[in-house]
Structure formats: C-alpha cells, structure tokens
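Some structures to go through are shown next.
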Structure 1
Amino acid sequence: MRNKIDVTIWSLEEITRKISEWPTEFNIVSIRSSDVPPKLYGAFEKHRRNYKNIIVECFDDLTLPRAGLIMPSHEHIQRILMWTKGKDKIAVHCTAGISRSAAVAYLIACQQTSPKKALGLFEPAIHCPNRLILELGVEILKDESVLSEYTEWFERTYGQY
C-alpha cells in the first residue's frame with residue numbers, strides 16, 4: 001500500500017475548465033447523472049488529448065431508489081475501483097463535486113493508503129460522501145475500517161449521525 005494519495009475531487013464545471021485550458025496527466029473517473037443533458041459532457045470528447053484516460057459511469061446521487069433515476073450499484077463501484085487500481089493522477093468528478101465523487105475518491109484513496117490517511121481528501125465545508133457508495137465500497141474492498149474511520153471523522157467534524 002502506498003502512502004501518497006494521488007486522487008482529486010472536482011465538479012463537472014471544474015474538470016471541464018481544467019481539461020479545456022491545458023493538457024493534464026489525469027486519469028478521469030466521470031460520474032454522470034442520468035438527468036444531465038449529454039451536451040454538458042462534450043468537453044471530454046472535444047479535449048480528449050488533454051487527459052490520459054477516462055472511465056464513465058452513470059448513476060445518480062441516491063441512497064434510496066427513486067423513480068426514473070439510477071441507483072449506485074455494486075457493479076458501478078467495482079468497475080471504477082478495478083479501473084483505477086495502479087493508476088496515478090486520478091481526477092474524480094460528478095455534477096457538483098460533493099457527494100458521489102467524494103465517496104468514490106475516498107474509496108480509490110483507500111486502495112492507495114489507509115482509510116485514516118484517505119480522509120485527508122475531504123474538505124469539511126465541501127464534501128459530504130454518499131453513504132450508500134461508501135457501504136458498497138466496504139463490501140468490495142472487504143475492509144470495515146473504510147466505513148468506521150469515515151464515521152468517526154464525520155462525527156468529529158459534524159456531530160452525531
């Protein structure tokens with residue numbers, strides 16, 4: 001396990017701006033919402049030369065099913081974690097850069113370092129990881145400390161659940 005966290009969390013607007021402005025070395029995890037028009041993701045095709053590689057998964061920011069929206073699934077998270085294994089300079093984005101991307105980035109970082117160190121990704125005023133995604137990640141990573149360390153951090157930062 002490495003000790004360096006090589007993962008960043010961005011919103012769609014931030015990642016679009018970054019890849020539009022200059023070449024990067026990013027491997028991008030693109031978490032797309034089912035209700036966002038595809039044209040808003042056009043920068044990824046237009047500026048393909050400005051990043052290394054990309055994985056696209058489409059699911060919504062849900063913890064309970066809601067008609068017409070896509071629940072995060074074990075398969076979504078498994079594909080992302082498999083794809084990112086061994087990669088560096090990983091940029092994870094969702095629409096707002098708050099919930100889905102924060103949860104996925106944390107799980108990716110937990111593959112690189114300890115959950116306690118991976119918590120360093122979060123900015124308390126910004127990030128609020130999706131709990132279902134964290135629970136799916138615990139199953140996949142087979143590591144209960146991923147959720148227990150997060151829960152302790154959350155309670156210290158925000159108070160009781």
Structure 2
Amino acid sequence: MENLLNKESVQRVVKVLNNFDDSLKVEVLNSSARTAKDAAISLKCEVGAIVKSLLLRTENNFILCLVSGDMRCSLNKVKKILNLKDVSMADAEQVKIQTGFSIGGVSPVAHLNNSKILIDTSLSRYEHVYAAAGHPNTIFKISYKKLIKLTEGIEKEIV
C-alpha cells in the first residue's frame with residue numbers, strides 16, 4: 001500500500017499540498033475510500049465529513065463540485081447559480097481526461113486541466129474534512145476554511 005504514495009496522480013496532490021501547507025499530509029488507507037461511505041468506515045468518521053469531488057459537464061466546460069458525503073449535488077441549483085442551460089455528470093473518461101484522476105480518487109486539487117470549483121456550504125458543519133488524494137486508497141485531512149483557500153473554490157449551497 002505504501003507504494004501508492006509514489007503513483008504519479010498521488011504525487012501531483014502531494015506537491016500541491018506541500019506548496020500550500022506542508023502540515024497537510026496524504027494518508028494511505030488499508031481499505032478503499034472509493035465511495036464516501038467506504039471512506040467514512042475506513043476513517044471512522046461521519047459520512048458527511050467526506051468530500052465528494054464531482055465533475056460536472058456544462059455546455060462548453062467542466063465544473064468541479066465539492067459536496068459533503070451525505071448529500072447529493074443539485075444539478076438544478078448549479079445551473080441557476082452559474083446561469084447555465086445544461087449541466088450533467090461527466091462520464092468516467094471525461095473525468096480522467098479533465099482531472100487526471102480516476103473516479104473514486106478525484107482530488108479537489110492537482111487536476112490536469114483547471115475547472116471552476118463550487119464548494120457546498122454543508123461541508124462547513126465539520127472542522128476537518130477528508131478528501132481523495134489521487135487514488136481510491138489515499139486521502140488528506142484539511143479544515144473547511146483551508147479547503148476553500150487551497151481550491152480557491154466558491155462557497156454555495158448546491159445540495
């Protein structure tokens with residue numbers, strides 16, 4: 001499991017975290033954190049403290065939505081907030097091409113291509129949250145306030 005830290009996708013996340021705040025560390029889990037529920041079980045925390053990184057496709061671009069693990073992103077709210085006609089979930093291939101990560105390991109940072117980021121305010125219920133770090137078995141712990149600064153995300157109610 002330790003060699004997961006050497007994977008290129010995880011190394012991209014490590015580099016961004018180190019440049020932002022060297023106290024932030026990527027952890028390797030013994031079990032998969034592919035879903036929010038799996039991650040919460042592995043970390044022994046509430047499902048809501050898990051950051052789901054959801055890539056949405058718009059008419060001409062992509063948006064990354066960071067949502068609490070116990071919530072569902074509202075495509076209608078995202079459409080209204082961004083004044084868009086069409087928003088849908090990106091498919092696995094689009095996620096891989098846009099972010100450089102496979103579904104289940106999509107980090108909020110270190111994407112191959114930049115996207116606008118919306119952060120759901122429901123994550124603010126937690127002092128610390130856990131986000132994927134480039135692989136389904138890797139995560140990092142971060143405060144909600146630091147997550148906003150790190151991602152330069154826009155706080156909105158999107159659930």
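Odds and ends about this structure:
- helix-only ellipticity at 222 nm (-39500 (n - 2.57) for each DSSP H run of 4 or more, over all residues; to 500) derived as -12500 - corresponding label from 1, 2: 1
- Label whose coordinates, when mean count of other Cβ atoms within 10 Å over residues 80-87 is calculated, return 13.1 (choices 1, 2): 2
- In this comparison of 1, 2, the computed figure 19.1 for mean count of other Cβ atoms within 10 Å over residues 32-39 is attributed to 2.
No lab work stands behind these numbers, since they all come straight from the coordinates. What you see is a predicted model; the values in this text were computed from it and never measured. Cβ atoms are built from the backbone, for glycine too; each structure is taken alone.
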